[in-house]
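**Q** Below: a set of structures, written as C-alpha cells.
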Structure 1
Amino acid sequence: MIDVILMQRVEKLGQMGQVVKVRPGYARNYLLPQGKAIRATKENLARFERERAELEAQNLKRREEAERIAERVAGLSVVLIRQAGESGSLYGSVTSRDIAAACTAAGLSITRDQVLLDRPIKTIGLAQVRVMLHPEVSVTVGVNVARSQEEAEKQARGEDIRAEAEAEEASLEAELAAELAELGAARE
C-alpha cells in the first residue's frame, strides 16, 4: 500500500486533499496518470498546502459549472435504435461509448469515461444511467433502447412491448388453430 494525496474527490475513496492508502497498481495505473492524485511525499504535501486555496477555488468553479449543466439537462432521455431478436435480446450491446455519443447528439457534451455503466445493456427497454459531470456532480440520463422509433415512443409512454408481442403471438396462434380446425372439419 502506498500513500497518495487526492487532487479531486474520488468516489468510494475520499475527498480532495485527503491522504489515503491505495494499492500500488491502482495508484500507478489510474490515479497518478489521470491527475486524480499525487504521491504523498513531504515536498508534495508542502506544495499541496501552498496551492490548496487555489485548487479548491478551481474545483468550486468547475463544480458550479457542472451544477448549472446538470440543471439544464435534468430529465434528459436518449433513444438508441438497435436490432434485437423476438425475445428482446440485442444483437450486440449498448455500451458507455454509445450512450456518450447519443448524449452528445442530444446537446450534452460528455465522454464515455463520464458514463457510469455497471454492465452493458443487452435487452430492449428503458434504463437509467448515471453520468458524472464533475467528481461531485452527477446526473441521471434515461436510455430508451428499442428496435424502431415507434417502439421507442411506446416504451416512453409506458407500454409493455414484450406483453404486447406475446398477446399478438397468442392471438395469431388461436387464429391458426381455428383455421386448422375448420380445414379438418371441411375434410370430414
Structure 2
Amino acid sequence: MHKKIAITGGIGSGKSAVAQIIRDQGYPVYSCDEIYAELIHSQSYINAVEKAFPTAIKQGKIDKKALADIVFSNEEARIRLNKIAHPLIIQTLLKRMEEATGEIVFAEVPLLFEGNFENLFDHTIVVLRNRELRIRSVCERDVISVKKAEQRVNAQFNYDDVAAEKHFKKINAILIKNEGDLNLLSRRVVNTLKTLL
C-alpha cells in the first residue's frame, strides 16, 4: 500500500514548482493537469463537452480559451464542466498512483478542496502564496489581463480566509509558503519530505 500525498494550492501558488522539486528528489509525482491534457483529446470527453458547451468546440476539438472564458465567468457553467471532468481525472489519477512503485507517491491536485477529494489521500501539502503575487504569476504565465486572472483566483477555494486556516488544521495539512525564491522553496520542500518520511 502506498502512502498517497496530494499537493494543492491556488492558481499561481507554485504547486508545479513544488511537484518538480519532489520529482527531482526521486519520488513519483502525478499531475491532474497532465491527465486533463490527455483527456481533452478523448472523443468521448469532446462529445460530453460539446453537449454542454457547443461554442467551446472548434473544428471537432476543444477550444481551451473559449471554454475557459465560459467557465470562469459563470459559476454554474464551471460546476457543470467539473462534473464532467473531475470523476474521469480522479479515476485515472488514483489508478496511476496505485500502479506506482515505492512507498510514497504524490499527486498535484489543483481543485482538491473544490472537489472534496482530500479524503482520498493520506496527507495534503498546501502551497501558499501572496494573492497579488499569484495574480501577477497567472497574468504572466497565461498572458491574460489582471481582471481575467482575478476571475480565475476568485473562482477557486479561498486560501486566504479564516475558514481555510481552520480546514487546514482539521485535516492536518502540511503548509509550504512560496515567497518566489526557488532556493528557499526547495529547502522547505526537502524539509517537508523529511517530516513525511
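**Q** For structures 1, 2, which has the highest computed value of relative contact order in percent (Cα under 8 Å, 6 or more apart)?
**A** When relative contact order in percent (Cα under 8 Å, 6 or more apart) is calculated for 1, 2, structure 2 comes out on top.
**Q** Quick check: 13.4 is what I get for Kirkwood radius over Cα pairs in Å, for residues 86-141 alone, calculated from one of 1, 2. Which structure matches?
**A** Traced to structure 2.
**Q** Here is a follow-up. 1, 2: which one has distance in nm of label points 7 Å out along Cα→Cβ at positions 6 and 158, as calculated, at 2.0?
**A** The read-out was computed on structure 2.
**Q** Here Rg/Rh (Cα atoms, Kirkwood Rh) has been calculated and equals 0.96, so which of 1, 2 was it run on?
**A** 2
**Q** Could you tell me which structure in 1, 2 was used to calculate helix-only ellipticity at 222 nm (-39500 (n - 2.57) for each DSSP H run of 4 or more, over all residues; to 500) as -14000?
**A** Source structure: 1.
**Q** To which of 1, 2 does the computed value 1.3 (distance in nm of label points 7 Å out along Cα→Cβ at positions 102 and 126) belong?
**A** 1
The numbers here are math on the coordinates, done by the rules we state, and not lab data. Please read these numbers as outputs of a predicted model, since none were measured by experiment. Cβ atoms are built from the backbone, for glycine too; each structure is taken alone.
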